[in-house]
Structure I
């Protein structure tokens, strides 16, 4: 019968050192997610500027920034898988890594939606053709950006109450319905193309708000460990 292995103080110190290093890397991973979120936030602000002004140079900057967002998404995904491979994480660490994978995916989608609107810069005049519809787009943009910023703040502060608020934010279906009504009332010769471009912007803004709500649910999962919150998706 083999004698039980006795762990020396040196072994224990090495284990603790490895553990501290792993914890530090997890903290850096979470911080990198926040930095990716800041890039997305900057592009959302550019999106809003393009929506209001049609500024082409701002749209081009949004395109360049989106490339950085995509690169960060890939880097964070690879880093997360490397941390999973290197060590069997405890429950809370595993929850963080899973949350990082889910949150970065949502951030990348929000960035793509912001870019979709920024790319409408050459057709900005069409978006302003129906003043009532344009006003609704501005309102939707403000709502989407604010909801996203609340979600990002919930991630950075691990604020459960804020995460729950973001996750349960009511949909803006009424504003979307008013947008359709305003477009239907317009009878100009370019009514079809105006409606198509405006709805591209409106639907993208709706989905930004939806993905922000999912971000809130992801943060709620990170804090509580409730898997129901992990299952949230944009419908």
Structure II
């Protein structure tokens, strides 16, 4: 069942839609197989979830949900999440997600999608989530390089945040209260995050050291008198150690 993305594109029928989710995950629970692949669904097939992290109490949750009539098809810990959301869902997806997460012990970065609702509900605890801000389009990912081809403006969610993302809006709540997360502009490129033609990352890092040091010191060193360093006299710094 192992297949590369380029090959997958050849066997996947054309997709018609504006909202979608997907995830590549290590097989931490169950063997690598199509049935264990993300996204995972609830009993109705309407609530889809992708998840990065580990649900520590998934066995007890799975037993409880099974006793309540839920049917599971995979070996993963992730599958308990859509079933929990289904259990609490009464028309308000965000509240159902929040209630489901209250039952979960462990780490997670999740994205939830329901057909017919042009939005994604995202949440995180101990696993990273970023939101890329585009022009009439927004993106959710675990890290910045995944969205840099589309946007260099991102928001970093914090632990306990639940976000609702549409094509033209981003709303973040924490414990039921709306919060504002600062927008960051990314100044590096996808190429900077890749091997850039080097055989391996260690070789790339060795050759990048001069540039990294220049970039690090750029805000403190110039041809002018050391005014910036002079300002540091009042900061309480007693010793500065530079290693090269």
Structure III
């Protein structure tokens, strides 16, 4: 009876960083909900593989090679989405990089790399998507991938990543207030420890005593499956969250509740 609230049929969604991992799973979820999906990723081979998966499942999708650090590349991504599908309704800012070093070990170029992808890249895509949505005069939803690292310090994560995700949260709130009059909603989802694949984090799921102790702190006593992010993102993309803006939706098994 309420399935229509989550229906994205007729909507066009861009998602960055969907060549693998969280982004690939979210792209599949958006397509399953009925959206036409445009994938922007610097890894064109992986992005095309994601497109193939979506098409084999009956979805519509294209891939555009995109470096979110480059503003013109982000503009091209949006232009291609509109050229192919006529509009833009949903922007999911998901591209990310994390460098697993203590902050005192970071090189300056590593700090810049994280901030430029995980914060500046989100600004580039969100601002340019906003301009397109306002031009269309239609409702829109902008969704950003935050993290528990914006709220708590965690082992094996650098200060650059935490700073970027903290910036993402405040960007979400600022844009939500600014864009409410245009019927554009801006929210974020904040994953906890997931069975994840993101650039630089392949070794995060460790069997060491340190990581075992960390997992036991999660009230649900497990890490999350990537598919468990689909529901929150489809919710934020759809009319089911029509009165939700400026929110950071925790998807962390209760980790930040304690």
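Each value in this text was obtained by applying a stated rule to the coordinates, not by laboratory testing. The structure presented is a predicted model; accordingly, all values stated were derived computationally and were not measured.
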Taking semi-axes √(5λ) of the Cα gyration tensor in Å from the coordinates of each of I, II, III, which one would give 45, 18, 12?
-> I
Output 12 (relative contact order in percent (Cα under 8 Å, 6 or more apart), calculated) maps, among I, II, III, to structure II
Taking helix-only ellipticity at 222 nm (-39500 (n - 2.57) for each DSSP H run of 4 or more, over all residues; to 500) from the coordinates of each of I, II, III, which one would give -28500?
-> I
